[in-house]
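Enquirer: Below: a set of structures, written as structure tokens.
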Structure I
Amino acid sequence: MKLPPKKRPGNPILASDWNTLVDALAARTPRPSAGMEIVFTSGGFIYRVRPSASAAPAPVSCPFGEIITWIEGEGENAETKTGIRGGVVYVGDKNFNIDATALNLEADGTWLVYFEIECESNRDDDGEIILPGIKTTAAETLPMQHLVRETGTNYPDNTPPAASNGIGTVIVPLGKLSITDGTPSFEPVSCGNILIGQCAGVLSHTRG
């Protein structure tokens, strides 16, 4: 659009020139678009890419550390379940994918939730000395265990591996579960998948 010529002092301003000037200003006024937005600053304005909903970070799940709801079955058999999210447990040469564990919301109370895993530690060729690391476990499945205590807040202790067979039991605390009037809450000890380890005859675990 061609702007009207400049006027000398005292020259009249024609309505057509004024309207042309208004149209030119409107045509040159910046406007936001679907992908861009305008940010006004003390020195003027800048264009910025508009944040996209698809670019928003996905919610991070917490294996063995949060309450979730899901649907089991299809059609008329579909049923809504509420429970503790599962995850992966690594025990020597075994990897277990643990599904979410449904809760009975009709039973009010407080529980300590934990895994109890029997595992075999590495030993020397003579079977007399415990070596670092976990060899395997005889378990075919690893269901979540619920420990109910009327008093106290302690989890069971680990059972160290015996030198005779390398077998020991590790307790993996998950958290405190409370159900009140059908509403569950969970205070996790930590968050993440579980890796069982052993060093100097002491069983341990890490989360990540």
Structure II
Amino acid sequence: MPTDYDDVIEKFGRPKGGYVLKETDVSRLHGALPDPYLVFLTEIGIGVWMDGFFQLVEPEKYQPIVEMIFEGDREFKPSDIRIVGFSAFGSILAWSPRLWRIDINVLFHSVGCLYLFKERPNIDAGNAFGNALYGVDAGANDTPDDDGKPLFRRALKAYGALPFGQIYAPKLHPALGGPATVDNFRPASALEALALAVQAAPFMLVDTPRIVRQIG
């Protein structure tokens, strides 16, 4: 077990329902993700944590989503960004070796990148990445309903735990008038649901609460 992320495994356990990546798959990710995480992928692997509240995924499989969001952008280059995982409602944790953590919300079409706007902490990229993984259970990762109340527990009760590769996807995307209510979500294939969601509206770069500019 890689000692760099022992605290992450102690907190969440091993990801469930997924698989470990082969060395040949990981070799394509050298330079794109921190080396300690590449070891994690081959020894621990990807899969679901917390009944699907968050799941780690194979970055190359979801690269088309990155390209759809960031194609043509002057600061965010798709070739520089990899999706690490996402929440039950598709809030994406991505990583860039140049920009570090990138947060992508496909329901509200926002992109957050903290270190575009402030100085990086005095730690290496591997530790920063580990900190990002350790915090994926935070309340901020839950999706609020139209009244601002978290949705995950109610969706879990209504639809059951998410298997690996699925999210709770909107039947009608909020950008197209759909409500943020449990009834407007259902389990669906994550790749297809994310591809549909990202096309619903342009993405905006945010430095909360400020909207900075449109992506692309």
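Rule-based calculations on the coordinates, nothing more; no lab input. In this text the structure is predicted, and so the values were computed from the model without any measurement. Cβ atoms are built from the backbone, for glycine too; each structure is taken alone.
Enquirer: A value of -7000 was computed for helix-only ellipticity at 222 nm (-39500 (n - 2.57) for each DSSP H run of 4 or more, over all residues; to 500); which of I, II is the source structure?
Expert: Traced to structure II.
Enquirer: Out of I, II, which one gives 0.97 for Cα Rg over 2.2 N^0.38 Å as computed from the coordinates?
Expert: Of the structures listed, the value fits II.
Enquirer: Given that distance in nm of label points 7 Å out along Cα→Cβ at positions 122 and 194, derived from a single structure, equals 3.6, which label among I, II identifies that structure?
Expert: II
Enquirer: If distance in nm of label points 7 Å out along Cα→Cβ at positions 130 and 162 is calculated from each of I, II, which structure is the one that comes out at 1.3?
Expert: Answer by label: I.
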